[in-house]
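**Student:** Multiple structures follow.
The numbers here are math on the coordinates, done by the rules we state, and not lab data. This one's a predicted model, so the numbers in the text were calculated from it and none came from an experiment. Cβ atoms are built from the backbone, for glycine too; each structure is taken alone.
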Structure 1
Amino acid sequence: MPLNPQQIDRYSRQIIVPGMGGRAQERLLGSRLVLVGDGPNLEPALLYMTGAGVGTIELATADDSGSTAPADAMGHLNGDVTIVAFNSESRPAPDVILAIIESAASLNLAHDLLARFPRTPSVIARVDSPPRIVVLPSPPPCPRCAGDVLMSRPGGRAERAPIIAMAATVEAFKLLAGYAKDSRANMIDFNGYESHLTRLAPDPNCDCAKTGA
């Protein structure tokens with residue numbers, strides 16, 4: 001649906017970014033994001049995506065008691081955005097999954113959702129030690145291909161966890177907007193302020209390499 005004058009004014013600073021434009025903003029408004037992780041880690045990502053105009057944001061929090069608190073606090077910030085708790089009942093796959101993992105509970109929750117939607121573009125941030133981000137724009141490779149580097153037992157919280165979480169949020173934003181120019185799967189490892197990028201390939205033993213999942 002074309003942007004109305006109010007939306008053009010609201011999102012003007014995004015629209016004028018080279019490579020974005022009105023079409024990218026329309027994609028954002030029509031998109032559906034599932035945001036997975038521990039409640040406190042999700043709030044900055046939720047604030048960013050709400051301001052950006054991501055049409056529907058579903059929260060899958062490791063702490064069920066706080067699953068609606070961020071939505072209640074931020075739902076008034078942008079009338080174009082609907083924020084709800086993730087519904088575990090069967091439904092079409094989301095456009096993107098953003099998982100921010102620190103604890104065993106968020107790891108298990110992310111594992112279940114990524115296994116349920118293996119064809120969905122995803123960004124996974126490990127904000128424990130060692131910190132890393134995995135960007136899977138168009139599986140294969142799928143989350144299972146990354147193996148232990150993604151789904152290993154959580155360590156202690158990384159020193160720069162908030163920075164890593166926001167970097168992952170920006171990667172998810174680019175996927176939703178269609179802004180990402182690199183369609184290859186990447187893993188970014190962090191050592192202090194330094195980062196190292198590794199290209200990921202499908203695991204030949206994974207089903208996605210055989211089925212294109």
Structure 2
Amino acid sequence: MLKIGLTGGIASGKSVVGEMFVDLGAHLIQADRISHDLMRPGQPVYDEVVRHFGKAILNGDGTVSRPKLAEVAFATTPGEKSRVDELNRIVHPAVIRRQQDWMEEIGRRHPAAVGIVEAALILEAHSASLFDRLIVVTCREEQRVQRFAERQKSTLDAARGEVARRMAAQLPDEEKIKAADFVIDNSGSLDETRKQVAKIWQNLKV
């Protein structure tokens with residue numbers, strides 16, 4: 001099986017690109033969905049996150065509030081220290097193990113498959129070596145802000161600040177591109193992006 005890492009900065013359009021690859025026949029798993037699952041009550045990762053960040057990050061039903069956790073981890077108050085690294089040390093190893101288990105299972109069932117892991121922090125988590133190819137998705141900064149605002153149903157100003165905070169915890173696109181085997185510019189229309197995906201797919205299937 002060919003193992004592909006699909007990454008890029010926040011709101012670059014990784015999920016859209018991932019679904020385009022699925023339409024062409026790829027198998028896909030999203031690291032964000034894995035982390036959601038691992039943070040369900042009763043999971044060891046959930047227990048560790050609550051122990052480190054406190055019960056203030058929980059909803060009334062005991063589930064983790066992603067916005068509250070992000071507020072603590074990304075230090076939204078001036079003068080606060082970012083705790084993103086602390087959060088990543090808890091979550092990343094478990095997410096990576098789950099990704100590897102998934103890839104092994106897909107490989108057993110479909111030896112000729114293309115398996116794609118969509119994850120924002122492949123390079124930051126030093127897990128690029130687990131993949132045969134790395135695809136980076138990019139877009140213009142203002143598009144990133146607009147997409148994030150639409151996704152979070154927030155104002156552009158609020159989105160701009162949040163995107164800046166989150167991007168500060170990630171490698172800049174320039175560094176990601178240097179490590180990439182393929183780059184998809186998601187700044188244009190969906191049709192333009194789809195053409196790039198199709199071209200890369202042909203390269204992957206050679």
Structure 3
Amino acid sequence: MKISGAIFDLDGTLLDSMQIWETIAEDYLRSLGIEPHEDLNEKFKSMSLYQGACYYQTEYCVTASTDEIMEGINAMIEHSYLYEFPVKKGVPEFLELLKKKGVKMCVATATDRHLVEAALKRNGIDGYFMEIFTCNSVGHGKDEPDIYEAALRHLSTPKAETVVFEDLLFAVRTAKKAGFCVAAVYDRYENCQRELKSLADFYIEDFMKAEAILL
């Protein structure tokens with residue numbers, strides 16, 4: 001297919017970083033002396049950071065403000081974004097290929113902007129993206145299509161020629177329902193690989209082989 005625009009998720013797609021999101025929701029509560037309910041981490045993955053903060057207030061009676069909660073979570077994960085998380089194998093090469101073909105690119109992520117900027121710059125791929133959109137800045141989680149639509153407006157590319165790259169099933173569903181072409185990216189922390197393959201237009205096991213979607 002002809003591709004003129006690309007919208008990339010960050011964690012689990014560009015970065016090998018999903019491990020921290022596997023436990024952060026429960027880790028934060030336990031840091032407050034609160035024992036979380038079962039499956040909290042799975043629920044948290046589909047929320048923006050603000051939505052998660054509100055959830056803590058309503059479901060766990062956390063008395064801190066939403067800003068304080070978000071700052072507390074970011075403080076727990078900041079070091080990893082600033083100094084540790086690497087890009088996935090083949091990502092720089094694939095981004096360079098898209099750039100040479102004139103594809104416009106944005107990032108759409110639930111992670112806060114300052115952490116995204118730091119991780120992209122440290123890994124040397126910040127220059128490929130026109131803009132970074134976060135769930136907090138858009139005001140919606142990825143259970144809604146708003147972040148993808150905002151990125152599309154910025155790219156000014158036809159929706160039919162714009163691919164959303166995502167690793168989590170619920171986000172792939174959202175993008176597909178909104179009419180985007182979707183490339184599902186394998187990540188070891190997503191257990192629903194069969195569903196991803198059947199739902200997405202493309203399935204990327206390894207970015208070293210991802211150029212096939214441009215053919």
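**Student:** Could you figure out which one of 1, 2, 3 the value 32, 14, 11 for semi-axes √(5λ) of the Cα gyration tensor in Å, for residues 38-125 alone was computed from?
**Tutor:** 3
**Student:** Here helix-only ellipticity at 222 nm (-39500 (n - 2.57) for each DSSP H run of 4 or more, over all residues; to 500) was calculated and came to -10000; which of the structures 1, 2, 3 was it taken from?
**Tutor:** That value comes from structure 1.
**Student:** So relative contact order in percent (Cα under 8 Å, 6 or more apart), computed for just one structure, reads 37; which one of 1, 2, 3 is that?
**Tutor:** Checking each candidate, the match is 2.
**Student:** Right, next: 53, 33, 30 is what came out when Cα extents along the principal axes in Å was calculated for one structure; which of 1, 2, 3 is it?
**Tutor:** Structure of origin is 3.
**Student:** Out of 1, 2, 3, which one gives 11.8 for mean count of other Cβ atoms within 10 Å over residues 30-37 as computed from the coordinates?
**Tutor:** On the way: 1: 22.9; 2: 17.2; 3: 11.8.
So the calculation was done on 3.
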